[in-house]
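Coordinate-derived values only; no laboratory data. Just so you know, these numbers come straight off a predicted model, no measurement behind them. Cβ atoms are built from the backbone, for glycine too; each structure is taken alone.
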Structure 1
Amino acid sequence: MNVLEVNHVSYHYHRKQVLHDVTFTVAKGEVFGILGPNGSGKTTLLKLLSKELLLQNGSITVNGRPLRSFSQKEWARFAAVLPQTVDAAFGYTVKETVELGRYAHQSGLFPTWTEEDEQAVKTAIEEVGLMEKAEEGIDRLSGGERQRVYLARALAQQPQLLLLDEPTNHMDITQQMKLLDQLVRSAKEKALTVIAIFHDINIASLYCDRLLMLKNGEVVALGTPEELMEPEIFRSVFHASVSRQAHPTVSKPLMAFLREWKFPILQHNELRERFAWTMLEDCVVVTATEPLKVLSSALVGSGFQWATHFVNRQVSKDYDCEDAETEMKHYLRRRGFPVQKTIGMMTAVSVEDAVCMYEKHDAFSVWTVVTAGVGNAVDAAQAWKREELSQKVGTINIMVFIDGTLTDAAYVQALMTATEAKTKALYDEKIVDPETSTYATGTSTDCIAIAATQTGATFPYAGTITPIGKAIGRTVYEATKEALRRYKQRRESL
């Protein structure tokens, strides 16, 4: 059911047209966001919806009634408005300010304050998290706290429609999240319809059911965040380069703004000159001069992230820890490594046997570092037959460093190429799963990191037959074979 219908609305200030033929609907209980650059007509549209401005062209209906047919008091019972700026009622306490929101529900010459009024005020103050400051003067509050007071005043009206112009203005991130969480709960539990202007596009994507995009007073796009959060739309509206990303926990898109300026590209293409290689007593460390974008399965730094330090730590053969990730982070901090910029791996094999392979081409270069042990070698195709994991020592850790720019697809393909090359090395070295007596495809604790400088030539693909895939395949294959031989020699010498 549509609460609001806006049809062919246009508006002008003197000779300046600020809205052009705007049409959309908003359903009951929907959180509806309005986006657009400064001067796009967002605030004018909200003022028309709140009856602050008189409609010039087109129509606005609410529950099937023309908006103009509502009296001011009738409209105040139905809709509450929080504008971008509110005149501060200095001398009032928080509670007294919120009580003003009950004016629309008062009647007669001598209105009576009821228990219902009192409960509505209390609930509104609780919803914005200011109960402990209810008796404080609003002149003693921060800008963000005042904004929450005025929102509480709007909520105290117990409206069916809530109109908000940048509702999280002046709030810190914690209060933004609490406030918007509460608005979404009210929308879903109380069928409250929320229409809000946002400047933060990611906040709008996270909390809104649908979005309206305005540019120069015209509707550019209307739809769900999944439909609107496209780089092409944002480039045309905001004239900014963006990249669409997936939110890590909910099915909502996020936009990352891309700056135009980048680090200067080194002319010599010697990838290894961008790194320092350090062999310590219990780890091998690769340090980059500039952050690299990494896709990894590492114990610390898994997934996509930017990193400057790559640590392959050697642990004892009887290492046993219930929370290995936390223990590894403590280890990194003790050694002075920046945890948030470090890819941290573990191995029980000697890091002295690490193997490096380098391949340079005109457009890119690849440097691969491998340590290998196969005491817990596994045939992935037969692993389902195992009742429990082997407790034997063995891990193949692979780090691939690339001088070039990879797309997300290329990162995944590079990981696949490296894994296939590793498996072929195991086959050629006749490494067998000891429990199934079939050729092993890896170990139960293998770890990999694909790191790229994200400068220079762009590679949309990194599959096995692409130039960069061929380099990854060869260096990983050769380095893994040599690491396996060193592992075997060390075991035989014991």
Structure 2
Amino acid sequence: MSATVRLGLERISTLASHLPKFTRPTCHIAGTNGKGSVAAILSSILLESSLSVGRYNSPHLVEVHDCIAVNGESISYDAYKKARDVVEEADRKHTCGASSFELLTMTALIAFEQARVDIVVLEVGMGGRLDATNCIPDPVVLVSALTSVDLDHQRFLGSTTAAITREKAAIARNQVPFVLGAQKHSDVGLVARETVEKLGGIFLNAPRVHHHHRDNESSLDVSALLSGEGGATPSQSIRFSILPFPQAIEAALPLPGDHQLDNMGIAAGIISSLLTSPRPGLPFDLASKITPTSVATGIQKTRWPGRLSFHAIRSLSLEETLPKMVLADGAHNRASANTLSAYVHQLLCNLPADSHINLTYLLALSHSPPKTPIDTLTPLLAAPHPSHIRVHVRVACLPFSPPAGMPWVTPVPPADLARCVEQLAPNMRQSDVYLPGSEDPRSSLHDALRWAHRQGTSGSGQQCFDLVVVAGSLYLVADFYRLLAEEGLEDGLRGTKG
């Protein structure tokens, strides 16, 4: 079992040849950012359409088996162990030498076979062409899709967005629809189309999804949200048109952020392709199951933890009784940090004039050259704030717990992060940068939350608010969720965690 990333299909293909054949109809999703959100939306729609659904996301969040879900729920550890034992026995017996991710991917495929799900939503791990998920046989692929492409994992995928796109778009299959989502880099569309057409795929652009404001729709009450007074992140009212439905679909999307409209468009494009280009031999009639009502209801029921998820946390100080709002987001590269920064800016813009907000970032980053901490932190720490309010920014520089089965993933040392913070915000006071006193990641996070609470709720102005943002790595978000579960710190949940 490798302790490093080893892209390639030789090992997992050999392993698959000694295991029960994977036969579940599959939607295959690649991309740099957004593929998890697309998988969550799509799975919810299919589940609401009376289909049994398997979903595989990577990385896992809290426990290694929570990346494998059946019908919207992570499979039990017993079900995971049953499938994993089959896979590991085959790997040992036939000396396949599969990597950790390959073993996990094959475990997911076997679990879906054992559960006999109707359809699988499969998220690519890294890249696409040589990713372990690309071992699935051509006949099972119903549709492929590509979400937003940006610079990440350049050491493995290439140094330009064009090179990365070629790797990711190479999950396309002959005569199978391929849905491309909206892109910010102009070369992605051209390269993706070229790659898909060379492989014989049917290239489709995702439909546009628009905000659809109703006259009686209430706006976001950020003051109530941050004050812990019952405000909640409202759903986004959206509208889009897809074939074969004659009428536009209107729905409430509970995932916040304008970027989710692009992700919703990809999910909508996948649904349209399933209905207009059905694979022959399916044991069920998708047209009789997927309806405008099931699509709208499935969108409304979507949950996706760790991505712009609000949590009301009980104070860690005896002197303070009001809950503090924590926004957890797994932003881990410059593009996703830009998305998080834009959302935080949107929140701040909705605060009353002359407000004062204590904005505290609890940050950890993975060591992943050539990506640098400066690249990821710049959108968060160098972006201007709205002029009508006063913003006091503080930063805690933290480690995270090593993710199970991924020994190659290591955190950037907190002291290195602190030097980056000093470079990006040279006027920040030394007392506004926190370094942990413990080497234990979860103790460090707990202490940082106490620090954030202790330093908050101060400042001049008509109103004063606090917002704590846990970000920089999904592995830090995972530590945060473990802390919530272990210590019962959460008063109430706002947003997208299911």
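When percent of Cα pairs over 31 Å apart is calculated for each of the structures 1, 2, the largest result comes from 1. Consider the structures 1, 2: one of them gives 1.03 for Rg/Rh (Cα atoms, Kirkwood Rh), for residues 47-246 alone as calculated from the coordinates. Say which. The structure behind it is 2.
With relative contact order in percent (Cα under 8 Å, 6 or more apart) coming out at 12, pick the structure among 1, 2 it was computed from.
Here the read-out was taken from 1.
Out of 1, 2, which structure matches 0.20 when FRET efficiency 1/(1 + (r/R0)^6) of positions 71 and 407 (r between Cβ atoms, R0 = 25 Å, to 0.05) is calculated? Matching structure: 2.
For the read-out helix-only ellipticity at 222 nm (-39500 (n - 2.57) for each DSSP H run of 4 or more, over all residues; to 500), a value of -9000 was computed from one structure; give its label from 1, 2. Label of the originating structure: 1. Among 1, 2, considering only mean projected area of the Cα convex hull in nm², for residues 167-270 alone, which has the greatest calculated value? Biggest value here belongs to 1. Identify the structure, out of 1, 2, from whose coordinates distance in nm of label points 7 Å out along Cα→Cβ at positions 279 and 359 was calculated to give 4.5. Value 4.5 for distance in nm of label points 7 Å out along Cα→Cβ at positions 279 and 359 corresponds to 2 out of 1, 2.
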